[in-house]
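Peer 1: I've put the structures underneath this note.
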Structure P
């Protein structure tokens, strides 16, 4: 899954809607299985392919993504970048590792924004409640992603 995201990013695109249902399995021509990222309805050019640098961030944008998997930046209506696809991937991994997302069934964007903001301030207590004990590397990944900028 991460390789699929990486390939999209190498092409200068951000997906902006990374979630479990947007990954599919397929076979390559050499009969090996491969994960594909699909549904580019919210995707956007992110890099200037000549310079390799991200386009300038807009000051205010609309929410993009699927509420449970959207990055906090999306809830804050900030310009999304590659890091935001990685945050969405992080939330997918949490679910795959049986850590329920505290906001999973909440469809109110504003309420989810509040829940995510609180969870980011106290991740061991509110987000990675049991997961960080079974998989300490998930906390390291959280810390790494939290340092990334647009």
Structure Q
């Protein structure tokens, strides 16, 4: 259910749909988003809930490192979005060999709630090695949350 809530928030921000419509689309009970993600929402002039531009909800995300996958707890939705964009670039590279989307992440790191920094892995040889080992497969990314 929490994954669905974190899927709702970007949809609220970008598509401008109502919280109720997002709950319907993601199969959530009425009031679930406001109850769990309340700090990520605000009321507009019409007294309707809308998503804030950013939020500080706790998210545990997975990142590749030379040692394998590592989990990081983030409280910044902007950093979580950056990680999502990074994963899209990694997947594009693994599927097509196109590495240019990864260039913008060189030297970039994310900082976890505990202050620990994880650099976004852009070394193509390391990504190839992890990909060949099956560490970066879609299934392995989500198996950790099951």
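Peer 1: Looking at percent of Cα pairs over 25 Å apart, point out which structure of P, Q has the largest value.
Peer 2: For this comparison of percent of Cα pairs over 25 Å apart, the top structure is Q.
Peer 1: Follow-up question, since we're still on this one. Looking at mean projected area of the Cα convex hull in nm², for residues 22-101 alone, point out which structure of P, Q has the largest value.
Peer 2: Q
Peer 1: One of P, Q was used to calculate relative contact order in percent (Cα under 8 Å, 6 or more apart), giving 20; which?
Peer 2: That value comes from structure P.
Peer 1: Separate question: Computing distance in nm of label points 7 Å out along Cα→Cβ at positions 6 and 30 gives 2.9 for which of P, Q?
Peer 2: Answer for the origin of the read-out: Q.
Read-outs: derived from the displayed coordinates by stated rules, not from any lab. Remember, it's a predicted structure, so these values are computed and weren't measured experimentally. Cβ atoms are built from the backbone, for glycine too; each structure is taken alone.
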